[in-house]
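Rule-based calculations on the coordinates, nothing more; no lab input. Quantities reported herein were computed from a predicted structural model and do not represent experimental measurements. Cβ atoms are built from the backbone, for glycine too; each structure is taken alone.
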Structure I
Amino acid sequence: MSLDALYQQIILDHNKKRVGFGLNAGGFPSHQYNPTCGDEITLTVRLSDDGTTISGIEWEGKGCSISQASASLMVSEVVGMTIPEFEEFANGFREAMRSRGQIALGEEEFGDLAALSGVSKFVARVKCAMLAWVAAEDSLALTRESLN
């Protein structure tokens, strides 16, 4: 199996078996919509009791396999990170997605999210891959505001 085929399989698997899918009441959800293609997501970030660590992410959405897999893959990788770790990780993901194929997501750092590296070559698809990330950052900001 080629690397491209493996990456495609990871995306398809996460589109079908979505990690973190299903919203519970509570938290500070963020709803994001991509008018270009119709993808949408509602996502809630939950923090640890001391407010320093991402303890969970729940989401619901509909759209293309890239947007749905990106949300699922994100949840798989970031739950358990501290807020600064998440912010650095999200910035690295964003930089790679906006690089137009110049920066690959390394498997050592980004795990299965590396499957989305090829998306950065297609500008219209970058918004699909970033949708859950924008929602997570927004929900995190809302959650942090409520703690102050």
Structure II
Amino acid sequence: MGLIHISHCVYQCDYHIVIVTKYRKAVFNEGIFAYFKIKLAEITEHYPLIKIKEVNHDKDHIHLLMSIPPTMTVGKAVGLIKQNTARELKQKFTFLKDVYWGTESVWSEGYFVSTVGVNDTIIRKYIENQGKKDAGQTMFEID
């Protein structure tokens, strides 16, 4: 299940996030993506409660499966990723300065986000069966 325990809180807040390049420019190749993953790992070193579970790319966007603590907004986490990776990518790959002249970013302003977790049928059964099977300590083990 992947529950995370922090002070006075137990959570599982997983999100599917898609970040698109500015103007949908097809700038990602394997080399740029490999460097992006290095920069992503550095961000999670500074923010250890942000956990990257999966990451992949197409030429003009990045897909992330990540855990974000309930003490941080999704927008804040996405902003950290965009700000830190854009600066580093433009410094490492100077051709991006020509592709994105007049702007500091390589990312579009928006992003896609969807929650990831157990489905509502499992949650409903779990709630309905409270006090019947056990004391509720066995998370989502419903037959």
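Structural remarks
- Structure responsible for -11000, with helix-only ellipticity at 222 nm (-39500 (n - 2.57) for each DSSP H run of 4 or more, over all residues; to 500) calculated and labels I, II on offer: II
- Computed 123 for volume of the Cα convex hull per residue in Å³ - originating structure among I, II: II
- Calculated for structures I, II, distance in nm of label points 7 Å out along Cα→Cβ at positions 4 and 116 is largest in I.
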